[in-house]
Structure P
Amino acid sequence: MKKLLNTLYVTVEGAGLRKDGENLVAEVEGEERARVPLHMLASVVVFGGIYLSPALMQACAAGGIAIVLLDRICRFQARVEGPQSGNVLLRRA
């Protein structure tokens, strides 16, 4: 796991990400490897088979933190973002 700028990259196969209070906790084989405050993150990028708890996904969506899912060979699978606010016409301009 590596944090670059405000993006957390999780590359360890079989890791689990969960929410604990206002923190993102990364666990591998039941052992806590990293703890990052959610307000410090702009996005989370996960590679391969990594578990994301529903509570963490909800907190990220509410906090404007994007979650990007890539497969084992780094092909894009999905991007999860929270609701956008503001005027659509202004964003398009």
Structure Q
Amino acid sequence: MARRIVWTLSAQKDRFDILKYWSKRNGNNLYSRSLNDSFVKSVNLIVRFPKLGRELNLKDLHVKVLLNFAIIYRVTKDEIQIIRIWDSRQNPKLLQF
């Protein structure tokens, strides 16, 4: 059974902010496009292999690492819920679910 992908508002904002930051920092969208493609490919891998990411000890969450980013997600019977995309270079105390 194929699970559908659901991006939470927090995950959508995380992705937008990350891509916007890199576009502004580099003065073009090349890296942001490549990074977004990597996010999409990682999420598609998660859909195919839901247990791919390391299991976290809270709220039935998993994490898939991509470069310096952590894609935090939850697997349910019908969905893959993308909870957050976290830049691991940030202070982990600021991460909220």
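No lab work stands behind these numbers, since they all come straight from the coordinates. Quick caveat, the model's predicted, so the values are computed rather than measured. Cβ atoms are built from the backbone, for glycine too; each structure is taken alone.
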| remark: From the coordinates of one of P, Q, distance in nm of label points 7 Å out along Cα→Cβ at positions 30 and 46 came out at 2.9; that one is structure Q
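Starting from the value -13000: which structure in P, Q was helix-only ellipticity at 222 nm (-39500 (n - 2.57) for each DSSP H run of 4 or more, over all residues; to 500) calculated from? The partial results should precede the final answer.
Details: P: -4000; Q: -13000.
Only structure Q yields this read-out.
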| With relative contact order in percent (Cα under 8 Å, 6 or more apart) computed per structure, which member of P, Q shows the largest figure? | Q
| field | When mean count of other Cβ atoms within 10 Å over residues 54-61 is computed for each of P, Q, the largest belongs to | value | P
